[in-house]
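K.L.:
Structures incoming, each one as structure tokens.
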Structure 1
Amino acid sequence: MLLVARFGQKHLASIEPRQPTHFQPKSTDNKRMAVNLTLPPGTYVGGQPVFGQAQLHFPEVLEDDIQEVHVKLRGYIFTRITRRNPQVGERPAYENIREVNYQHDTIDLVKENISIWSRANGPRPDGAQMLQIPFQFVLPPNALPSFDWNHGVDLQASISYFVEIVGVRDGMLHRNRRVRAGLAVLPPDPQGAMVNRTLRLRLPYEWRIAEAHKKIRRGIFGKYARVTAELHLPNYPSLPLFTPIPFVLRVLTKTKQEKFDAKDENPAEDLFPAPPTHPNQVEFQVRRYVTLRARLASDRREDHFADLAGMCKNGTGEGVEVHVNPRRWIPAKEDHDSDSAGSNDDRKGKWLQETIMRGTFVLNFPPGFETENLTLRYEINMKVDFPGIGNDLKIEVPLVVSSGLPHIPDEVAPMPPVWPNQGYPQALNLPKSYWEFEGAEED
């Protein structure tokens, strides 16, 4: 589901590059950290409570001169664009001197604080003990999905969420103690949750069909053959994550007009154009489109993001059923193509060949969204290559992805949702860099 959002509290960062921050400092004398936190695992949904435990280790808290302890929930959009312009000056061009310009923005999505302990009036256990203090935050109901992307080192964008515990220390030379734990977050999607339930229980639903047609020939001369592809998908406004999505791919080919030859009835005979007979002869992929802005700079990129159902040149296509129908002869007088019009020769006609592939695919990546600084969208691309130059047949379908959460049990559809005490077990596909909190500010 495409989300449109505008957020306040925009911070325009300086154009100097930000160095990575290490958010989990380790003591050089191998002592345990004075403060720490734990969060239940899983993927969270906007509007869902997040429960956690703050851990204060004594006497380390006192020995580390910690005055107060806070727990913070943070969410933000980060974009960075790096421009490398040739340097104009006295140096020769072969030295390839470049002027580098960094521009980046951070926009707050959620910013909440809880004070859980102070030296002045908080408990001080005797000896070596751990004080555990529970806390709770509630994610904003309109939360954007967690996201992390880069194009080389020059373009970066992310939507990040984390919970942080901060041990506040006095003095300019005393760095506060910080530990951060990331959260994978998705927007709530009641409609997609119902779609998830429908598909999971194999209840009846309608299909939508995307088609492509093309005339092709093996060489640069001669008559044309015809190829057609149909991609069938469930007819819903969006497709939910973590759900087996059924699909049907139907490929039909008609040879150029020719005289009937009985030997061509043998499937071992090669008739151009032959439809695919194995999933690895079809490219079934997701393309990703990212648009970002940072201060006065903007950029847009697209990439091949994922293969669906293992259907690609080196894929196995495991689980995809392939059915190849017997060839069928169509006499010219029964053919409705324009190149067969007016033909009365009973010996002429075309061979019709057909392949049908059925399977499912599962989406596990962040849904699309749209904000002032960052936009994400997807597209399904299906391509079948036939012999010859330019003889590829393509279908392009916009892919609208939604979270499909909160989960609705098979037996009942509760409203409002019943939240679990931890995140959902479904794992959102996020790169390792998401958990490094690039662009997070130390406040």
Structure 2
Amino acid sequence: MGCEEEGGLSRGPLRSFKYVPFRFFWFASLASIVSFFMSTIARGWLVLDITDSAFMVTSINAIGLLPTLGLSLYGGVIADRMERKFILIVSDIVSFLTIFPLVILLITDKVELWHIFALTLIHGSSFAIAMPSRASLVSNLVPGGYMSSAVALYTTIFSAGQMVAPGIAGYLINSYGMVTPFATSASILIPSVIMLMKVQPYFVTEKVHSISDSIIGSIIEGLAYVRDHSVLLGLILMGVAATVFAWPFQTLLPVFARDVLGVGAAGLGWMGAMSGAGSITGSITIASLNNLKSVKILMLTGSITLGFLIILFAISRDYFVSRVILFGVGFCFQIFMTSNFTFVQLIAPDHIKGRVLSIRMIAFGLSPFGMLILGLGSEFLGPVVATTITATVSIILLASIIFFVSGLFSLDRYVKDLK
């Protein structure tokens, strides 16, 4: 079935929902991502209660994302070799088995700091291996003409998770204590697995064998492809700069909520929800655009604006103003991430897409270093100064990449030529 296009993007941002497998995938992924963000927020608050340390809060988040640095590359290889749906089902089961033990430990009052770190590391490892499969499965569920709609809808999953999970976690912590957010996070993984079992790929390309049959050889092949592709390399470098120096400030939201703004766990939930609402709005904005030129412009300007808004948040002392700024932060971050991901999906061929996307996800694997830098800076300089410095670094790096990496200013024409 054909579809009209203008400027390289299919019309109708919700068109992909007409395909039942994509609907099952979307709602299953939403449940999985909400579970991930909810457990992340709950672990951060639990660690803050136990240690009263901003550095330890950023450390627990860093531990959860650190496996992405190495395991996402392996995940990219298996995404190109194995059934992607099966990988996601196994990942959700492992995630359940890392979250539910915290429920038991909290009920029995036997939870210790090392329990939280160990379970978080396993959870993060499962998440890292599965993410390339989750991202690349999108292209197997809809035909090519619907890809822009599918990619935009896929990225809203993370926006929705970021919006819903902190609010639910904050409410449950404030009203019922620490057990309930972990129990809820584990429970919603059950329908996720059931829905994934119903997913039947609509469009599957024949697997193209790598030059090397070894895992290491396949990883090297993917790295070489990105290295020799200046446009993809530029997009990935932008992702690294944003996720290492801009995104980590969100791990300090519990500290800002308690120590800077004085609003506690309930206020933390609303702060996360406002950021998530901005993210949803950003994704819808990208999905509603009719041409790639507009998407490109928003990606480039949004990446720079993001850093300035984070600085404004850091220096704000008014709870209402801070929430408004967080809406803008979420909007700009999602504008950047959605458009960046869309261009990578449109450029990378399917036989190597899993590996290309896994390399892009290394940005999240590097983010723990940004978190640790931010955490240490917060210990010695305070959260306000540390956040201001890292946001400034993100502005400088992103501006440099945009101006010095060839091809980024003509992304829309490049994708059009590929078609």
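Bear in mind these aren't lab numbers, they're just calculated from the coordinates by the rules spelled out. A quick note: this is a predicted structure, and the numbers were derived from the prediction, not measured. Cβ atoms are built from the backbone, for glycine too; each structure is taken alone.
K.L.:
Given a value of -26500 for helix-only ellipticity at 222 nm (-39500 (n - 2.57) for each DSSP H run of 4 or more, over all residues; to 500), calculated from one of 1, 2, which structure does it belong to?
P.N.:
Comparing all candidates, it corresponds to 2.
K.L.:
When relative contact order in percent (Cα under 8 Å, 6 or more apart) is compared over structures 1, 2, which one is greatest?
P.N.:
Of structures 1, 2, the maximum of relative contact order in percent (Cα under 8 Å, 6 or more apart) occurs in 2.
K.L.:
Can I ask one more? Which one of 1, 2 has volume of the Cα convex hull per residue in Å³, for residues 183-262 alone, as calculated from the coordinates, equal to 182?
P.N.:
Only one of 1, 2 returns 182 for volume of the Cα convex hull per residue in Å³, for residues 183-262 alone, namely 1.
K.L.:
Given structures 1, 2, which gives the highest value for mean count of other Cβ atoms within 10 Å over residues 167-174?
P.N.:
Greatest value across 1, 2: structure 2.
K.L.:
If percent of Cα pairs over 38 Å apart is computed to be 15, which of 1, 2 is the source?
P.N.:
Answer by label: 2.
K.L.:
Here's another thing I want to ask about it. Quick one: Cα Rg over 2.2 N^0.38 Å, for residues 151-214 alone came out at 1.72 when computed from one of 1, 2, so which one is it?
P.N.:
2
K.L.:
Between structures 1, 2, where is Cα Rg over 2.2 N^0.38 Å, for residues 63-310 alone highest?
P.N.:
Once Cα Rg over 2.2 N^0.38 Å, for residues 63-310 alone is worked out for each structure, 1 has the highest.
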